[in-house]
Structure I
Amino acid sequence: MKLTTETLTDVTRNRFWIKVDKRGPDECWPWLGANNGRYGTMTINKRTIGAHKVSYLIHHGDTPDGVMILHECDEGLCVNPAHLCVGSHAKNMRDKAERGSHRGERVWHLAKLTNPGVKLIRRCFEDGHYDCQRLSDITGVTYQTIWSILNDKTWRHVDADGSGRSLPSS
């Protein structure tokens, strides 16, 4: 069954929003949930769908068959509806060629988390909103991964504000 505005439930909308780092209207809104190494993903009715497609559906409605949802910002994890548009595969390839192929993609493309995601994990924990298990459930990473982030065992290069920080050399 195709996901449409008619079949999109409030539960799915809530699952979507809890995994979005919503920022200013012109900024990218990083997807903090699961990803396939390039795009954010959600599982809905046992079907994996791009998080950017869900965002487009929520904000702009149904899309015609045969079109793609394109990122004008070239950031595959962005779900800001202002950065999304419909287009063909050919348009997507032309845009990539004009802007430089794969601009904005993460170097560690297999990572499930991003710097902004780690920042949000730390902020949610420090504010007392979520414990390690809940953060693990939301982000799709293990409890141990969350614990390691919160205890500065991993992702130490990311400050609480999400910017990079210099680590002492060994």
Structure II
Amino acid sequence: MLLNAAAICIFLVCVLIAGTCGGILYFKYCQRKLWNEYYALLKIKFSLVAELIAAVREIYFYETDALRVLTGCVGAFIAAKTPAEAVSADARAQAALNNLEKLLNEKYPSVRDSDGYIYIKTKIMKTDEKIGFASKFYDESVTKLNAFINTVPFGLVAGIFNIRAKTMIKKEIK
């Protein structure tokens, strides 16, 4: 009888460990998958930013500083090694795009009203909306993963698999 109780306890501990491992690895997988989706959208946005720079090339010689900043943001995104660097490059690019929009409104309305600029700007805005939703889903998965890591059985397993708490993006949806 005592042997059966010990066997049942060992079995239950094994089930608990297996369930804990499966749960933590599942949340880690979901978090990584959602990050990859977010990053893919950032790649699309930055390719559109490069197209936008080409679309406004007629003002290039007059407004080199504004376009140089935007080009630098594209370079920073390409060189990004961590998620924080990619998110930072996106934030700087958004500020540079806003400055370019202001500049075009003030000095170059013909460029701003050109079909090529409007088309690319619309695609960037739609991509930004998708990025906002992707960041929301990523942040939700990070919140769940971090909550699991901070609980007793999951935290032990996370430590074994070297799974650490992640930081959230916190990008606003426009």
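Nothing in this text is a laboratory measurement; each read-out follows from the coordinates by a stated rule. If you're wondering where the values come from, they're calculated on a predicted model, not measured in any experiment. Cβ atoms are built from the backbone, for glycine too; each structure is taken alone.
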FRET efficiency 1/(1 + (r/R0)^6) of positions 93 and 133 (r between Cβ atoms, R0 = 30 Å, to 0.05) gets 0.10 when computed on, of labels I, II, structure I
Which entry (I, II) yields the derived value -9500 for helix-only ellipticity at 222 nm (-39500 (n - 2.57) for each DSSP H run of 4 or more, over all residues; to 500): I
Computing Cα Rg over 2.2 N^0.38 Å gives 1.09 for which of I, II? I
When relative contact order in percent (Cα under 8 Å, 6 or more apart) is computed for each of I, II, which one produces 31? II
